[in-house]
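So, here's a batch of structures to check.
Read-outs: derived from the displayed coordinates by stated rules, not from any lab. Just so it is clear, the model here is predicted, and its values are computed rather than measured. Cβ atoms are built from the backbone, for glycine too; each structure is taken alone.
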Structure P
Amino acid sequence: MSLKPEISSDFPFESRYIQLLGSRMHYIEEGTGDPVLFLHGNPTWSYLWRNIIPHVSSRARCIALDLIGMGKSDKLDLEYRFFDHVRYVEGFIERMDLQNITLVIHDWGSGLGFHYAMRHPENIKGLAFMEAFLGPLDWDRFPGPKKEIFQSFRTPEVGWDIIVNQNIFIEKVLPGSVAWELTEAELDHYREPFLDPESRTPIWRWPNELPIEGEPEDVNQAVVTYSRQLQESEVPKLLFHGEPGVLISAPIVEWSLKHLKNFEVVNIGPGIHYIQEDNPHLIGKELGNWYDRLTG
């Protein structure tokens, strides 16, 4: 039986903020050189990358952003739709004047990252991704009880109650999607930005944005478009996957090997969805080695 890696719950980074579209966005930054931009998904924040960044920050300028409404970024009166996040992420890249970017992306951070990268390929050095949206979904991609859970998330009133009022995404979905048991200290860090129900609107919105069987139409079209472009792109790509995974299961790894160019794969061993909590040091070391090859 595999032993759990030594994983720190500490978050020893200085908080930085930038004013964007009248709101504050939180980020952390370590190192110098070309930027490596880390984008998280739902319901996480820059804390997710805490054990990975130290493996890369000696090589590059590592920046981990908190999406608007999440982490320590401002909570706004927004719908928090995919394209709302697009405005803030792309505004952040422009305001910070990030050039020759390597994107390290996960979950909804992958949707935002791929969407940006395929529209600005001249500004992308490389794409590293894990548990990512490589294309639209259908309900068959949700095994067993996950299908019922996510269908309930997308049911009006029911989804709002269990995500916003009961906080199920933080208390059940997140810890249930890690191969090891999260400590209370780690869970408290994930709980911290979403302590009151009003702060959980972004968490509720994200599962309703999933491009499942064509809906919602605008997000589905964006994912269809970048998926097609990804298959034509020569940008260097690195996929991390765990076993069994969720979004990146064995058949999706095989699809990627057949359809993506300039592509490498790293199997991290046991891993479900939040694989940064499953084996962060292997991810960090392999990410650093791959980045060395990009710049060598």
Structure Q
Amino acid sequence: MTERFDLYRRCTLCPRRCAVNRERDRGACGESAVLRVARAALHFWEEPCLSGSAGSGAVFFSGCGLRCLYCQNYGIAHQNHGKEIDVQRLSEIFLELMEKGAANLNLVTAVQFVPHVIAALDMARARGLDLPVVYNSSGYETIDTLRMLEGYVDIYLPDYKYFDPALAARFSAAPDYPDAAKAAIGEMLRQTGEPCFDADGRMRRGVIVRHLVLPGHTEDSINAVRLLHRAYGDRIYISIMRQYTPCGSFPENPELSRRLTTYEYEKVLRFARSLGITKGYAQLGETAKESFIPDFDGTGV
């Protein structure tokens, strides 16, 4: 355990590889080596095979190494809301979510605290934790960090946000994102294998890749969906999301100041269907509401 925590002294846990000593300063993620969590509660807004009727036991970690301009979780990604806790408390949170009937344990944006997460999972498993573990990620991951999680994560839930490096640079200051995320998804799939479900239709192992369609950028979405299908076929599920919600004004990127139109979303769905994608999810109805963004007020922490 000590060896893993030494990684905070020259942090390269995410592809930013900022090499900051987080025991003394904050990294590109905005976090120090002190564990912080913003919310822990049953979450009913994941894909049906994850939330089910019981809800997913979501733990939202503070900070983010990607920090997209339009981030829906602005309070934790940019403002770093959260409470300081230790590994012991994190393990207790995991067990409390299990006691509440969670369908799984859902670790949301945890890359900056992976050494803490592994230690807490070891503690919680020793006390009876037996939920599938979901690693809910921006997709901006390193292979080295993902390999640390092998044997700990059952279901990977990464984003694949951009096909075009220029768009990734413009919105996330990460031109390397498309290549990094594609490599990360390949490693995730190597670890989990093809999707596996229980008798109730709940996923037990596998990879679901999310793509959020951004207003004004349907061509990038089409290219992203094409790449995912060509690279991974039916070995993954693809979740095409329409829930983009403007979280501020964007004078240099005015398209981000509006919601996605039905036409834009249907255009991407039609393309996915034309490829023959059947293992996937679409969002229907009024999903682009601020009510789908949880409060990062320390609930359950």
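Comparing P, Q, where is mean count of other Cβ atoms within 10 Å over residues 113-120 highest?
Answer by largest value of mean count of other Cβ atoms within 10 Å over residues 113-120: Q.
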Exercise for review: Assign the value 17, calculated as relative contact order in percent (Cα under 8 Å, 6 or more apart), to the correct structure from P, Q.
Suggested key: Q
**Study point:** Value 21.2, calculated as mean count of other Cβ atoms within 10 Å over residues 209-216, assigned to which of P, Q
**Key:** Q
